[in-house]
Every structure is written in structure tokens, then in C-alpha cells.
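Nothing in this text is a laboratory measurement; each read-out follows from the coordinates by a stated rule. These numbers were taken from a predicted model, which means no experiment stands behind them. Cβ atoms are built from the backbone, for glycine too; each structure is taken alone.
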Structure I
Amino acid sequence: MLKLSDVVGASLVGQRVASPLGLVPPGMYPAGWQETRVGDTVLVAHGSVVHELAPLLEGGGTLHDWARRAPGARPMQGRRVAWATTLPASGTAVVVRHSAHGGLLAPITSDRFRAPRAGDELRLAWTLRQVGVPTPRVLAFALYPALGRLLWRADVMTQRVPDARDLAAVLRSVGDEEFDAIHAAVERLLTGMRTSMALHPDLNLKNVLLAPGDDGAPVAWVLDVDTVRFAEEDAGTRNRARLVRSARKWARRDGALGYARMARALERAGARGLHA
């Protein structure tokens, strides 16, 4: 199985990952990303964009506030609103979201973290991409101190996937002629995650994106990867089960036929043992 020392330029697609935390140890960043400070803000960005992002943070600004005010910015609804926009100099299409807690304590903890998971997302997303699992590239994240640096707020910037929609939206109105190609794309994603032993503890229809690939066929991308764990022998079975549960939940909530159809298709493929 792959260890950090194996990352030497050869193709890693389809390889198993030995460390639960991926190929980059905590406290380190992949080659090409660098940490800098802008006032009290900690910015970690790829070298191709760091000089473009640092000025946006001067005077106490945040990446999320900049994205919200950028000309042509488009809101994307999630736990909190994320903003799709383009970088002012390079024109790179990006999505910027502000990190926030979920669950019962969310009204209390809000957007403040003792240890934000933005760095984990960078390392885990980089590992997934190295082994061939499609996930958006993390370009940068910024950490803002709160309560005298006892807590932190965080923004994460990823490269935008063109013409993408989440799987929940796609299945709401999917036609018969489209379904098989969409199901095949989801199976390829699940297979890649199983092969690399990547477990996503919260895999659901909202954090799988569908977008056209280079040949026009749909490609499935996984989102919200900051809690992904590697070296999980049963990752394939558990990822599939989570996605089936999510599809059935949407079928009960919405009633669109595509949700129940996807749940059945995933269960049949798993039962045949072709992709489990």
C-alpha cells in the first residue's frame, strides 16, 4: 500500500493508501502550497494563487466576504451559502465557503473551531486526487483568530467544477436515457474510493457532483472530504450503504422516481459484488 515515500511522480491511480490520514502528515502541506500571514490571518495557498489572494485579506478582509462582493458572484446553498466567482487577475473559477459546525450544538459553536479542518481537507483532497478519485482541487484556505487565538474561523477556496450539479438535483429530473450513464459514473466513483480504501463518513447525494467529462460522459466528484479516512478495509461497503440510505431518504422526502431508482441500482450492483 502507498506511503508518503511512494509519491515520487509515478502514476498512483488505483493504489491503496496505507495511512488513515492520507499521504501528507498533519502539520504538513503538499508540495506547491505555502503558508503566509496577512496581519492576524493565516493563509495557506497554492503558489499559483497566493500573490493574488494575499491582497484580498489586507485590512482584516476575508476570502468569503471578498467572494460575496465579487462582480458576478453566484450563491451556492449548503450548510451556509458558498460563493462561486472568479479570481480577479487569473480568472480562475473558484468556490469559496465559510466553515461552520453542524448538529445540535451548531447554534452555540457556530463558525468557531478549536482546530479547523481546512488543513485536513487540503491534505485529504490532494491524496484522493493523487489516487484518481475526482474531488475539487483545494486552492487555498484562510484561518482567522477569534477569542484571542483560542478559537479560529476558516474559509476554504476550491477550484470550481464546470457545469456541475449535485446528485440530488440531477436525480430529481433524470430521464431514462440519462440514468444508466449517471449510475455508471457513481459506480466509478465508489470503485475508486473502495480501491484506495477511502471511507467518507457522511457520503450523501448532496456531496456528490455530476459534471461532463472530457468525452462528454458524466463524471462523479466527491465533496466535503475533510473527514475522509483511508486504510479502511470495508470502505466500499460502507460508502455504498450511506449513499443508498441517502437516496432512500430523498425518495421519501421528495417522491421523484430517480431517487428510488438509484437506490435500487446501487443495491443490485453491490449484491452482485461487482463494485462492492
Structure II
Amino acid sequence: MKTTMMTALLALAVACGPPAEKTPPSQRVQDPPAEVPSCTVLKASGPIVVDGQLNESDWQQAPTIEFAFPWDDVTAVPAQSTVARMLWDEENLYIIYECVDPYLDSEVTEKDGPVYEEDAVEIFVTPNADDVSAYFGYEMNINGALLDYMAFKGGEERTENIHFEWENEGVQIATTHKGTLNDHSDTDEGWILEIAIPMDNFRHLGGTIPPQDGDLWRLNLNRTKGDKGQFSMWSDSHTPVADFHRSLYFGKATFSTKVVGQ
């Protein structure tokens, strides 16, 4: 009788399987879009000076990329908005982020530190539009500290493998900010981060480096919440809670040899 009972319990356990993981309650305030966004990356008229400033004419004339807020109702609480711009030349991919931020929060200064726990901006990118399962990650905070890596086994579900041992070559970062860093007793204005990523850094995943006219890359631009902030991104990751590592939903960036401002 005891053996029969144990056999029945074992069969029930196998049929039921392990307890299902609880799905976190959704924090979304809007439905995911039907299609991923797209943009055109124009060519710089000359080398960009990486100084954390938006005063160069190339940046003033570059197309803007605005971030969405899938998990925050910015009609009820003012949006801590981010506007990004991208340009390129044969040597570098250039990105500048302009961030509204009333609570500047940035303490990490070391390379490969946890910048994602405070105010940070990111780019996830692959030059191989036919395979979004692998991509490069660059995450940077107000101090200019950088966390970089290669990621694999991405897609609709959260990326499985992230290799932090990978190191970039020759990346330049500069930042400026208006306000008092890490003093949350007052209200700040915001910060700007500018980055130049040498094209050679993208050579490991396929695609044409440097890109040719009309080449398509898949990428996303993200911003972490910092202190009293909001997660935001260019291309919605379709997740119920904030999660950027869903490469299936990266946006589409087409490179053009048209020079910005011409």
C-alpha cells in the first residue's frame, strides 16, 4: 500500500512539474507598439569633438530620437525626458544624450562598475541586422564611468549570456551637468553625455564595418531611473516591468552617407 501511494505521489509530482514562477504584476501604462521604431543616422560633416556639449552645428542639425515611458504615467508626473542624437563617420559612431533630471544621482567612478543602479544611459547595438541574438552593450553614468560587454542568446526573452570580460578599444566619453550631484535636497536641471565608439569595436558580430550607405543596424537606446526617476527607452521592450535586454525589439537604424546639414 505504501509503495502504491509513493508511486502515485511521484507520478503527480512529475505531471505537475516544479512550481511555476510568479509573474510580476504589470507596471505598464501603455500597450506596446505594433512595430519597432526606425531612424536614419546621418554622416558627420567632420570629426566630432567629444566634450559633453550640444553646441556643435552638427549636433544642432542631427535628427532627434525621443524616449518612451512604457512603465510611467508621464501625464501625471512630469517626464524626465531624454533626447538622443546619432551621427557617424568612417572612424566612429557618435551619440549624445540630453537628459532632464531633477535628482542627479551618480557615484560610480570605476570601470565596469554598477552604473545601471544610478543615473545612466545605454546603447545596445549590433551591426548584423539578420541576427539580433548577439549585441554589444555600453552603459555610462554622469561621471563618465563605463560598463561594456558582449551579450549572447538574446531575443524575445531576456538575454541569457552577458560577457563582461569583453573590453572596448578607444571609446571616448564626456559629460556635463547642471545641478548638484548626489545632493537630493535640491532640484537639478539635467545632464548631457556624449560618446564616440570606434567602428572597429563592432567588428566581431558580422555586418559591414564601417557601414555603407543604406546599411541597417539593430539597436536600442535606454535610460535607467536613478534616484526618483523613470526608466525610458527608444524602442519598447514589450515587458510588463522595466527590462531592456529584449533584443528582438531593438529599433532599426539605417546609415546614410548624406552629410548632416546638407
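When distance in nm of label points 7 Å out along Cα→Cβ at positions 39 and 191 is calculated for each of I, II, the greatest value falls to I.
Give the label, chosen from I, II, of the structure having the highest value of distance in nm of label points 7 Å out along Cα→Cβ at positions 143 and 247.
Looking at the calculated values, the largest one is I.
Structures I, II were shown, and Rg/Rh (Cα atoms, Kirkwood Rh) at 0.97 was computed from I. Among candidates I, II, the computation of relative contact order in percent (Cα under 8 Å, 6 or more apart) that gave 18 used structure I.
To test your reading of the models, identify which of I, II gives -2000 for helix-only ellipticity at 222 nm (-39500 (n - 2.57) for each DSSP H run of 4 or more, over all residues; to 500) when calculated. Source structure for this number: II.
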